[in-house]
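Computed from the coordinates by the stated procedures, all read-outs in this text should not be read as laboratory data. Just so it is clear, the structure is predicted and the values come from calculations on it, not from any experiment. Cβ atoms are built from the backbone, for glycine too; each structure is taken alone.
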Structure I
Amino acid sequence: MNLHDPLIAILVIMVVAFIMNLISNVLNKYLVYTPDYIEKKKFISTVRKEYMEATKRKDEKQLKKLEKKIQSMKKMEAEISMKAFRPLIFTFGLFWLMWWWLSGVYGEMGAFIVMPIPLPYLGSALNFFGWYILASFWFGVLLRKLLLPDV
């Protein structure tokens, strides 16, 4: 199999993008999207909605009552941000390994994919990294919908 054949290159890059997104989403599902995370996200959403409504109505009494909830919400936001950061470290390391391998194999090929419609920021001719970004976006959206709960 000739890895430098454009069609093979397109498929290999798509498989790598799929695997990277699958690993990332599975890690997020089991390390981040736990029941307490989902509960905290719902609480944060509820408090934000109450705050926005009270602000819109200029209800000072309600805003005063929400101060304690807002402080609690800020603490929860910091906690869930740290929780979401853990799998990112592993995924980032894996991304660098993938980048090293793909750039070694396909870096010299230049722009070998011609898109029928120019894409914003990517243009109409893509190199391996542009194709990886595009494929990763597609697979990321798909796998997120399939694996992660709506919060």
Structure II
Amino acid sequence: MAEPFRIGAQIKSLSHLIMREIGNCICGKYPDEATGNNMFIIGYLAHHKNRDIFQKDLEEFFSVRRSTMSNIILRMEQKGFLLREPVLYDRRLKKLVLTEKGEKLHTMMESVVFQTEEKLTLGFSAEEKATLSQLLEKLRQNLESGI
């Protein structure tokens, strides 16, 4: 009997392989410090320097619960990758800002992520890459809509 089609299992497996690929390169230089979650959050913060980023923004973008993101941010703060800084317009809010250590990790990480993306899409045409991106976005929207 043929295996049933399980797209979730395929995505989970691929995600694990991507994290391992990136992690092996990064963690060699930052052993026991940088996790996959750290790397993606650092990348997000680095690419959104033009505006204040708060924990809620990360929760929404990465589709994780408040408690999960709170724990990740706390550990990243303890490791020296980011700081929580108050904003002038609302004393209750603290924006997330990369430290120099976080910036250095991001710089190194950029080339590793680029190489991993190239490896992932080897042999894909530009059209296939665009189609894949659209399909993955559709999968995400299906889950977020609560259908």
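Given structures I, II, which gives the highest value for mean count of other Cβ atoms within 10 Å over residues 16-23?
The structure with the largest value is I.
Output the label of whichever structure in I, II has the greatest value of mean count of other Cβ atoms within 10 Å over residues 40-47. List each step's numbers first, then the result.
Values: I: 15.0; II: 18.1.
Max of mean count of other Cβ atoms within 10 Å over residues 40-47: II.
Using distance in nm of label points 7 Å out along Cα→Cβ at positions 24 and 88, single out the structure from I, II with the greatest value. Don't skip to the end; give the middle numbers.
Numbers: I: 1.2; II: 4.9.
For this comparison of distance in nm of label points 7 Å out along Cα→Cβ at positions 24 and 88, the top structure is II.
When helix-only ellipticity at 222 nm (-39500 (n - 2.57) for each DSSP H run of 4 or more, over all residues; to 500) is calculated, the result is -27500; to which of the structures I, II does this value belong? If you can, show how the numbers build up before the last one.
Working: I: -27500; II: -21000.
Of the options listed, only I reproduces it.
Quick one: P(r) over Cα pairs in 10 Å bins from 0, in percent came out at 9, 33, 35, 18, 4, 1, 0 when computed from one of I, II, so which one is it? Write out the running numbers ahead of the final one.
Working: I: 10, 28, 24, 19, 13, 6, 1, 0; II: 9, 33, 35, 18, 4, 1, 0.
Derived from the structure labelled II.
With distance in nm of label points 7 Å out along Cα→Cβ at positions 8 and 104 computed per structure, which member of I, II shows the largest figure? Working shown, then result.
Numbers: I: 1.7; II: 4.2.
Comparing I, II by distance in nm of label points 7 Å out along Cα→Cβ at positions 8 and 104, the maximum is at II.
Here relative contact order in percent (Cα under 8 Å, 6 or more apart) was calculated and came to 42; which of the structures I, II was it taken from?
Values: I: 42; II: 21.
Working through the options, I get structure I.
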